[in-house]
Structure I
Amino acid sequence: MTTASLTVNGQLHTHEVEPRTLLVEFLRDHCQLTGTHVGCDTSQCGCCTVIVNGDAIKACTVLAVQLEGAHVTTIEGLSQGHLHPVQQAFTQCHALQCGFCTPGMIMSSVDLIAKNPNPTKEEIAQGLEGNFCRCTGYINIVEAVHEAAQAMRVGG
């Protein structure tokens, strides 16, 4: 066993873990944050996307001990008493069906907008290529990200 210490959603979490513990397992099993989903275990689907030190990563691709001292934001930490504009846009644009991929889609979208505050719909589609949704045709997801980016530019 080894110790992993990460700041998750603004709170320090220190836990004894197996050295092979993935970040997604650390979040779900040790921090009790189950909004980060495990969809494929092969880094293909993007359901486990979180933001680490300002960059979106797939939490199934990195060991918790590799991120010692890192700052992690999960879907649970995104809203601060009210829905984040991306969460609000997903709701308003009907950009989800079963909801399984939604946390990863939202986290990837937040990262995309942070790096490109005025993305075109083509840039949004390209930016979300690493996230799979098995229920929708992506049209509403792209529209939601586009609406959220616009709302965030005008202070929404």
Structure II
Amino acid sequence: MTKIHLTVDGAAVSDDVEPRMLLVQYLREKLGKTGTVIGCDTSNCGACTVHLDGTSVKSCNVLAVQADGRSVTTIEGLADTVEGELHPVQEAFRECHGLQCGFCTPGMIMQAVDLLAENPHPTEEEVRLGMEGNLCRCTGYHNIVKSVLHAAEGGARA
């Protein structure tokens, strides 16, 4: 077992973990952050996307011990729970129907937040390129792209 210390959604946490435990498993199994979805376990689908020190990563491709001393933000950490408000990108996905079954939605939103932090006013093509590592089997991507562009118009920030 290895002791890790990190910040998850603004809260400091410390745990003993197996060195081979994936970050996605740690978030879900140890911390109950089930909004981080296990999809493919091969880093192909992006459903498990979280922010590690402010940059989106596929948490099935990161060991929990690699997050030691770092900051992780999950989909649960985006909304302002004190004020009861969704993050602007979450709100844009709601307004523009950027989800269908919802399985890919947390990863899509986390990737979109990172994309907009890097490029606050992307073109449709830039959104499609920036989101290409996240797969959706329901929506055909039209409303996902529309949601990201709508968030950009409203000045969504990470």
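To which of I, II does the computed value 1.0 (distance in nm of label points 7 Å out along Cα→Cβ at positions 100 and 132) belong? Walk me through the numbers on the way to the answer.
Numbers: I: 1.0; II: 2.2.
Of the structures listed, the value fits I.
Comparing I, II, where is distance in nm of label points 7 Å out along Cα→Cβ at positions 36 and 124 highest?
II
Here, each number is a calculation from the coordinates, and none is a lab measurement. Just so we're clear, the structure is a prediction, and the values are computed from it rather than from any experiment. Cβ atoms are built from the backbone, for glycine too; each structure is taken alone.
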